[in-house]
Each structure stands twice: as C-alpha cells, then as structure tokens.
Structure I
Amino acid sequence: MRVIYSFLIAFSTYSRIPVPQAPWSEENRKYVMCFFPLIGAVIGAALWLWLWLSARLEFGPFMKGAVGALIPLLVTGGIHMDGFMDTLDALASWQPKEKKLEILKDSRVGAFAAMGCCGYMLLMAALLAEARPADAPLLGMGFILSRALSAWALTALRGARPDGMLDGFARAARRRLVSASSGVYAAACLAVWALCGGWIALLCAAAAAAMTLCYRHMAYEQFGGVTGDLAGWFSQATELCLTAAVVIGGKLL
C-alpha cells in the first residue's frame, strides 16, 4: 500500500488531477519522487492531443501556442511556476543568502516575478506555435525529464533549509531508489528522442545537462542549497529549454 499511497501523494501534491487522498506520513512519502515524472507524462499526453486537435481543426498558430503553453499550468495548478516566480524575485533582490531565502517564502508577487512569468509564457507559446503534431512525443519527454532531474537533484544536492517541504520529501525518500528511477526515466527520454528525432537527442541531452549544472551553481552560490521554490524554477526553466531544443532543432533538420 505504501507504493500506492506514494503515487497518490505525488499526484495530489504536484498536480490538480483528482485522486483519492492518502495518509500523509513519512512512510507513505518514500516513493513519491519515483512517481513525480509521471505527471510530466500526463502533460505530454495532453499536449500531444492538443497539437493533433489543432492540426485537425486547422487552428491558427496563436490559438495553438497559447493553449499549449497553458496546458502544463492547468495540469499542475502552477505549483512549479510559483517557485519559478519566487526565485526570480529573490535573485533580483541582490540580497545576502539569508534574505533571499526569506523572499522565497514571501507570498507577494514582485515586479521581476510578474515580468518573468509573462516572458516565460510568451516564449513557451511562441515555441509551441511552431510545433508540429509529430513533435509531440519529443516535447512530452521534456516534461518527464525535467521532473526526473528534479527528483534526482533532491537526492544529490544539499538543501538550503532543514525545515522546508523539499527537505521533508528528501528525508522520507529512499535515495538510491529515487536516483535509479530518475536514471530509468532519463534513459527512456533519450531513447525516444533518438528514435523519433535523431540527432535532436544530442541537443536535448546537452540542454538538460547545461540546465542541471546551472541549477546547482545558482542554488549553491545564491542560496546555499536547493529548496522547493528553486526546484520549481529548475523544472520550468528545463522544460522551456527542452521545448526550444525540440522545436528549433527540428527547424534545422
């Protein structure tokens, strides 16, 4: 039952998909991060359906891109975008690490967060406006891999706050199993990219590796470690970079 409870907790915490509520305990959270990337699979499937429907109904690029950019927010409820925006506000403050961590916990939305969110959504919409239905499997892998890397980072990188939500999941998680499952997800994503996109797999792998190194450097240098908000920034930024790699890479073929 613990595995089932972990699955339910993963979807109830990181998505807005209706699932039965599971008892919130450390034992039941052990495998949550193993199921976390499956939410990316749901986003990928929804995006695939939307791109197919857009082509079938001959929607224009504005409609296709705008709704496509909203799909991840509709599935997740914006939990990762919230962390992305908080991180932008904290980075823009140019304050010491302790103050930046306080800003992350501030529920108010600053100017840099608002500008960053608008810019992100515009760029994601523009990229998806150029996407083809055939790109959908490649795009879907980006949403899976971003979460697999985030789960891996939970076990591999030090936390900035011992009392944060991310650290709570880290204490409960079976680290070796999470790392192994993240590796399986990553290998599956690379295989799909290679089979469906050829050399785009190399471009996506390079983008994912660059984002992971950037995340580690930024988290350690600016905050002293990773937090739940920084993990949201990492997921959002990685999804955007992988979407750009697939769409722009496909144009270069």
Structure II
Amino acid sequence: MARIDLNGSSSLVTGGASGIGEASARQLAAAGSRVVIADLNEERGQAIASELGGLFVRCDVTSVEDADTAVAAASEMGPLRALVNSAGLGHPGRTINRDNEPMELKHFEFVIRVNLIGSFNVLSRAAGAMAKTEPLDDDGQRGAVVNMASVAAFDGQIGQAAYSASKGGIVGMTLPVARDLSAVGVRVNTIAPGLIDTPIYGEGEQSDAFKAHLGQSVLYPRRLGSGEELAFMVMELITNPYMNAEVIRVDGGIRMPPK
C-alpha cells in the first residue's frame, strides 16, 4: 500500500495563522496540497497563505456560515482531502476562586464553544465536502481529519477545568465520528500535544526563561516541542491510510502535575 498522495488536493487548516496550524499548513503545501488558512488573524493569515500559494479565509469556527465558506474555498482549489482542526483557546480559572466565588459560567461556555463545538462544526462541514469527492483508492479513501486535543484532556491542571473539558470532548468524539465517517471513506484521528512552543508564551528574554523552566518537566527531550514536530504527526495521520480513530499524545513523555 502507498501513502495518501496529496498532490492536486486541497486542505483546510483552522488556526493556520500560527503555531501548530501554521506548521501543518506549511507541510501540507510542501506535499502538494493547496491550503486554505482559516483564522481570525487576517494579516498573518494572508501573509502565510500567499507565501504557500493558498487562500486565507477569515473564519470564526463556531459559525456555520464561516465554516461553509472555508470549505467551499478549499473545494474550488481541488478535492478536499485533509482538515486540520487547530483553532483553540483557553481561559484559566478555578471552579471557585479564593473568595469561594464560582467561575462565571460564560467563561466555561466560551471555551467549550470554540474548542469543542467549533471543532465539530468545521469537521462536519468538511466531511460533507470530502464525501462528495472521488475515492483515491480501492479502499474508497476520500480524506482525513486531524483534531487537536491536549494532554490536558488527561492530566488537566488546577484552573484548567474549561480547557480540559473541551479537549476531553474532542478525545471522546474521535471514535464515534470516525465510525460515522467510515461509511464515506474519511478517517478521523486526534493529537494530544504536550507543551509546545507557540506564540501563546510571548517573546523575549523573560519568555525564553519561562519556556526553559517549563521544558525541565518534560521527560525527554527536556524542552518544549515545536510546531514542526507536531506537524510531522499531523502528516503521518493524514497520509498513512491505516491510521484511524486514534488519539495520540505527542508530548515528550510529560505527565502534567496538578500545578
């Protein structure tokens, strides 16, 4: 069996203007796929899309209309074969604070809405387009989805209730969605990244010192992972035709402590 050939295909990457999404978009483009960068960061998204010969679509992942627009833009460039769901955010906060006041429900709801509902929204719209493409092989392969969870789905820290719940939801839907989409030849896998060096940590001397400190808690290698290393796994899950319904930690062996 051969790897999935992405030449002449299109791909959709949410959160593609930075971090893991950007690294994935670059590797997809290098594999011959035309990439749609779906993000809210227009300036950076436009720059990356033009550099890669792709398209930028401003996309709020919780919007059905925005997701449909991004999927349609990809489908116009070639058969949609890959979706990388990389858009996400966090809102740290304890269930009750030090004054015993409960977390405002709107903060919990917002994280669930973007990370979990947003992922399903784009996934379902993209899967509809993939199902209409011609099969790639005798197995009826039509495409692959890679969702981004987090090790926080399994070892969430103090203050991560909302984030961990949203990522745990992504882990939990991996198998049933893969089962749903098996009928149309679309595979679904999830990556749970550990501590990854993305723009979330900022820049400069203080940021570098903080990242070096964080890296000491990683088993091996003792550093933060790079977006590129995560994208290597993204590409494996997209191009290996037998990878399906799996959740894979890419984390250097870290197990997160309570705080």
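Details
- Value 0.50, calculated as FRET efficiency 1/(1 + (r/R0)^6) of positions 157 and 189 (r between Cβ atoms, R0 = 25 Å, to 0.05), assigned to which of I, II: II
- Entry that produces 57 once volume of the Cα convex hull per residue in Å³, for residues 85-124 alone is calculated, selected from I, II: I
- The maximum of distance in nm of label points 7 Å out along Cα→Cβ at positions 77 and 133 over structures I, II, that is, the highest value, falls on I.
- Which of I, II leads on relative contact order in percent (Cα under 8 Å, 6 or more apart), largest value: I
- Which of I, II yields -13000 [helix-only ellipticity at 222 nm (-39500 (n - 2.57) for each DSSP H run of 4 or more, over all residues; to 500), calculated]: II
- Taking FRET efficiency 1/(1 + (r/R0)^6) of positions 109 and 197 (r between Cβ atoms, R0 = 35 Å, to 0.05) as the measure, the highest value among I, II is held by II.
- Look at mean count of other Cβ atoms within 10 Å over residues 205-212 for each of I, II: the largest one is in I.
- For 0.50 (FRET efficiency 1/(1 + (r/R0)^6) of positions 117 and 181 (r between Cβ atoms, R0 = 30 Å, to 0.05), calculated) the corresponding structure among I, II: I
Taken together, the values in this text are just the output of simple stated rules run on the coordinates, not laboratory data. Everything numeric in this text was worked out from a predicted model, so none of it was measured. Cβ atoms are built from the backbone, for glycine too; each structure is taken alone.
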